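What follows is a group of structures, each given as C-alpha cells.
A short reminder: the numbers here are calculations on the coordinates, not readings from a lab. The shown structure was predicted, so the numbers you read here are calculated from the model rather than taken from an experiment. Cβ atoms are built from the backbone, for glycine too; each structure is taken alone.
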Structure I
Amino acid sequence: MTQMTAEEIVNMNLEYTFFSWSVQGQATPIPVVKAEGVYFWDADGKRYLDFSSQLVNMNSGHQHPKIVKAIQDQAGVLCMAHPGFATEPRGLLGKKLAEVTPGDLKKTFLCLGGAEANENAIKIARFYTGRNKYLARYRSYHGATHGAVALTGDYRRLPVEPAMPGVVRILDPYCYRCPFGWTRETCHRECISHVEEVIEYEGPDRIAAMFQEGVTGTNGLIVPPDDYWPRMREICDKYGILLVSDEVMSGWGRTGKWFAVDNWGVVPDIITTAKGITSGTVPLGAVIVREKIAKFFDDKYLYAGLTYSGHALACAAAVATIDAYVEDGLIENSRKVGGYLGERLEGLKAAHPSVGDVRYIGLFTALELVKNRQTKELMDLAPLMKYLKQHGVFGFNFKNVLFVVPPLCITQEQLDEGLAVLDAGLSEVADKAVV
C-alpha cells in the first residue's frame with residue numbers, strides 16, 4: 001500500500017506529469033492505489049465501480065490472477081528480447097491470434113498500442129496495393145500519432161493538421177442523427193450508397209484501404225445496420241481496396257464476439273487491435289493480416305519496425321489474457337449480461353426524458369442524453385459525471401454520450417449496483433436540465 005497521502009499523489013502527478021486530452025490546470029485525477037475485478041480504490045479508501053473498464057481495455061477485470069501470474073513468471077525469466085529474436089510467448093501469441101480472428105487472418109505484426117497498429121496498417125496497405133489514399137469516417141478515432149490521427153475524423157485531428165495526406169472522408173451510419181436526414185423508418189441506406197460515389201470521385205485505383213472501427217467507439221458508440229459491414233466488404237472487393245477493421249476498442253469480447261465484425265460474418269483484410277488484447281495490463285498492439293498479404297512479404301522487405309515489437313512480457317500477458325477469455329467464459333458473459341443491460345437501458349430511456357437514445361451490443365453500450373428529444377440538443381454531462389463519481393461509479397463520456405462499458409466479468413448484481421446510481425443521477429441531475 002502507498003505511503004503517500006491522496007493529496008501528495010495528486011500534487012506530484014500534476015506538477016511533474018502531463019495528463020492527456022485535458023487543460024493541465026483543470027485536471028482532477030483520482031489517486032488510484034489498488035483494484036480487483038470490477039472495482040478500484042483511491043488513496044482515501046473510497047471504492048469505485050468501474051463502469052468504463054478504465055479506457056474500455058480492462059476487459060478481463062482488474063488484477064486477473066492468471067494474467068498477473070503470467071507477467072510475474074515471464075518477468076522472472078525474460079522481460080524483453082531484441083525484436084529480431086524469436087521467443088516462446090511471441091510464437092504462442094501469434095498462433096492464438098490466428099485461431100481467434102475470423103477467416104484466413106493469420107500473421108501478425110506486434111507493436112505497443114492501437115495508434116501504432118493503425119500506423120503500421122497504413123504502411124502495409126500501401127506496400128501491398130501500391131496506392132496512397134485511404135477512406136475513413138468522420139465520427140472516428142484511430143489514434144494520436146501522425147498517420148492514425150490523420151485517419152481520425154473527430155475534433156482531436158484538427159489542432160495537429162496538416163497531417164498525413166491522402167485521407168478521404170465518408171459519412172457515418174449514425175441512425176439517431178442520420179447525416180442524410182432520414183429516420184430508421186425511412187432509411188435509404190445512403191450511408192452505404194454514397195461510399196461508392198466517393199470512391200469513384202477519388203479514383204478507385206488510388207485507394208489503398210478503407211479504415212473503419214468494428215463498432216464506432218469513442219465517437220458515440222455507433223452500431224451500424226446489419227447490412228453495413230457486408231456491403232463494405234462487397235464494395236472493397238469490387239474496387240480492390242483493402243478493408244481494415246479497427247478493433248482496438250470493439251474487439252476482445254466487448255460486443256459479445258471475439259471481434260465486432262464477427263457479428264456480421266465479415267472477414268476484413270486487416271484487423272488492428274490493442275486494449276483488450278492484454279486487458280490493459282501491459283501495452284501491446286497488433287496488426288493481423290490475411291494470408292495473401294502475409295505471403296506478399298515473403299520476398300519483399302517490410303519497412304516497419306520498433307524496438308519493442310514482440311515484447312516478451314507483453315506477449316506473455318496477451319497469451320494469458322486470451323486464455324482467460326476462454327476459461328472464464330468472458331465472451332459468453334458479455335452476450336448474456338449485455339442482453340440484460342440492453343433491456344435495462346431501454347427501461348432508463350422510457351423513464352427519463354433526458355435519454356434520447358440508447359445503443360448496445362454485448363457489453364458495449366451507451367446512452368445519448370439530450371435537452372430535448374424533439375430537437376436532440378446536446379446535454380452537458382459534466383454535472384452527471386460529477387454525481388456518478390461522488391457516488392462511487394466511474395464512467396466516461398464523449399460530449400453528450402455516456403458509456404456503460406464495464407469489465408466483461410461483471411455480474412448482473414454488480415451491474416444493478418451501478419445502474420441504480422445512474423438511475424438516481426438521471427433523475428437528480430439530467431432530467432432537471434430537460435427543456
Structure II
Amino acid sequence: MDVLVNPTPKLHGEIQALSSKNYTTRYLLVAALAEGTSTILYPAHSEDSDAMRRCIRDLGAVIEEDEEKMVITGFGRNPRDVKELDVGNAGAVLRFLMAVAALCPEVTFVNRYPDSLGKRPHDDLIDALGQLGVEVEHQSGRLPITIRGGKAKGGKIRVSGSVSSQYLSALLFLTPLLAEDSEIEVLHDLKSKVVVGQTLEVLEQAGIVIEASDDLMHYRIAGGQSYTAKNYVVQGDYPGSAAILAAAAVTRSDVTLHRLEEHSKQGERAIVDVLRAMEVPLTHEGGVVRVQGNGKLKALEFDGDKATDAVLAMVAAAVFAEGTSRFYDVENLRYKECDRITDYLNELRKAGANVEERQSEIIVHGRPEGVEGGVEINAHYDHRVIMALTVVGLRAKQPIRIRDAHHVAKSYPQYFDHLQALGANVEWIR
C-alpha cells in the first residue's frame with residue numbers, strides 16, 4: 001500500500017513512544033538461550049521482533065504472551081533440530097541467529113526478500129564462524145545460507161567491524177555457550193559502537209561475563225557460561241521516535257513523547273541533542289520529551305555513526321534548516337535494507353530537496369522556504385526511508401505519495417496512526 005502525505009502546518013498531542021526494537025530482539029534471544037522462564041515487559045511488536053519470536057519458537061522456545069508481556073521458556077544451549085528458518089527481512093535477526101545456528105546440526109536461512117535482505121552481504125560473519133569450525137554454505141555471502149554447526153569451538157576470532165557491528169554482536173551471543181574460552185579481535189573499524197554497548201548491556205543483565213576493552217575492539221569470553229532466566233523491561237525506542245520528533249521540529253507543534261529515558265544507551269538518543277543544536281525548542285525531563293516547534297531550524301554538522309538509525313530523520317529535518325548541514329561517518333548506511341545514502345537522497349531530490357552525497361557523507365543545503373513536493377517517490381522497501389520521507393512530505397507545498405509505505409511495519413507498525421493522532425494529514429492509498 002502507498003501513503004499520501006499532505007502538507008500539515010501544525011502537530012499537537014501526546015503519544016507513548018514505541019518500545020525499542022533493538023532491546024526487544026536482544027531480550028528475546030537471551031531469554032531463548034536461557035534454561036528457565038523469563039518475562040519481557042512491554043516488548044515491541046514489529047516485523048523484526050515478530051521474526052525473532054517466530055524463529056526462537058521454531059528453535060524450541062515456548063512463548064506465552066498478552067498485551068503487556070511475553071513469558072519465554074528457553075532452550076539453553078540445545079536448540080531444536082530444524083531444517084529452515086525464515087527471518088523475513090530482518091538483517092539483525094538473521095545475523096544473530098546465524099551464530100546461534102552453530103549450535104544446530106544444519107539450518108538453512110531462506111531468502112524471502114531477494115530485493116532487500118537478499119542483496120545484503122554477510123561475508124565477515126561467515127568468515128568469523130569459519131574460524132570457530134562452523135561450515136557455512138552461501139551465495140557469494142548472501143542468502144540462502146546454510147549453517148552446519150554442532151561442533152563449534154572457541155578460540156581466537158578475528159571479525160571485521162567496518163560494515164556492521166551486528167557480526168560482533170552475533171559472536172558475543174554465541175561464544176559464552178561454547179566449551180572453550182574465546183578471544184575476539186575486531187579488525188579495521190567498528191561501526192555503531194553504541195549498539196554494541198546495548199548488546200553488552202543485555203548480556204550482562206542475562207548473567208553473562210565478558211571482558212571488553214575500553215575501545216570495544218578486543219574481548220575475552222569465558223566458555224561454559226549459562227544464560228540466566230530473568231525479568232526484563234523494554235525501554236522506549238529512540239530510532240522510531242526520531243522521525244516523530246523531526247516531524248514536530250519542522251512544523252508548528254506542541255508534541256510530547258513519553259517513555260524516552262534521558263540516560264539510555266541507545267545512540268539514537270542523540271536526536272534530542274541534534275534538534276537542540278538546530279535551535280528547536282524542546283525539553284527532556286523524567287523520560288518525557290516535549291517539542292514546541294516553530295518550523296525554524298539551524299544547520300549543523302554531526303557524526304552519524306553515533307546514531308545510525310536516526311540519521312535519515314535528522315537529514316529530513318535539515319532539509320528545512322537555514323544553512324548547510326553535514327552528516328559524516330555514515331558509510332554503513334549503504335549496507336542497510338537499501339543504500340540509505342544514494343537511494344534516499346535520490347528520492348529527496350524528487351521532492352525538491354537540495355542534497356549531495358559523498359561515500360560516507362550526506363550534505364544538505366537547507367531550504368527554509370520548503371520544498372515543492374507533488375511527486376510519487378520510492379521508499380525502496382525501507383522502513384527508515386519511509387518515516388524520513390514522511391517528515392519531508394509534511395512540510396512540502398504539495399502532497400507526496402510514498403510507494404509501498406506499509407513496509408514501515410518492519411519497525412514501527414503504528415507510525416502513521418501516531419502521526420494521525422498528532423494531526424498529520426496522511427492517508428493510505430491502495
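Using the calculated result 120 for volume of the Cα convex hull per residue in Å³, pick out the matching structure from I, II. It traces back to II. Structures I, II were shown, and volume of the Cα convex hull per residue in Å³, for residues 132-203 alone at 102 was computed from II. Computing P(r) over Cα pairs in 5 Å bins from 0, in percent, for residues 100-323 alone across structures I, II gives 1, 6, 12, 14, 14, 14, 12, 10, 8, 5, 2, 1, 0 for structure II. Say we calculate mean count of other Cβ atoms within 10 Å over residues 108-115 for every structure; which of I, II gives the highest result? Comparing I, II, the top value of mean count of other Cβ atoms within 10 Å over residues 108-115 belongs to I. Structures I, II were compared on distance in nm of label points 7 Å out along Cα→Cβ at positions 44 and 316, and the highest value belongs to I. When FRET efficiency 1/(1 + (r/R0)^6) of positions 172 and 348 (r between Cβ atoms, R0 = 30 Å, to 0.05) is calculated, the result is 0.25; to which of the structures I, II does this value belong? Only structure II yields this read-out.
Supply the structure label, taken from I, II, corresponding to helix-only ellipticity at 222 nm (-39500 (n - 2.57) for each DSSP H run of 4 or more, over all residues; to 500) with the calculated value -11000. Computed on structure I.
Work out which structure the value 15.6 belongs to, where mean count of other Cβ atoms within 10 Å over residues 28-35 was derived from one of I, II. Matching structure: I.
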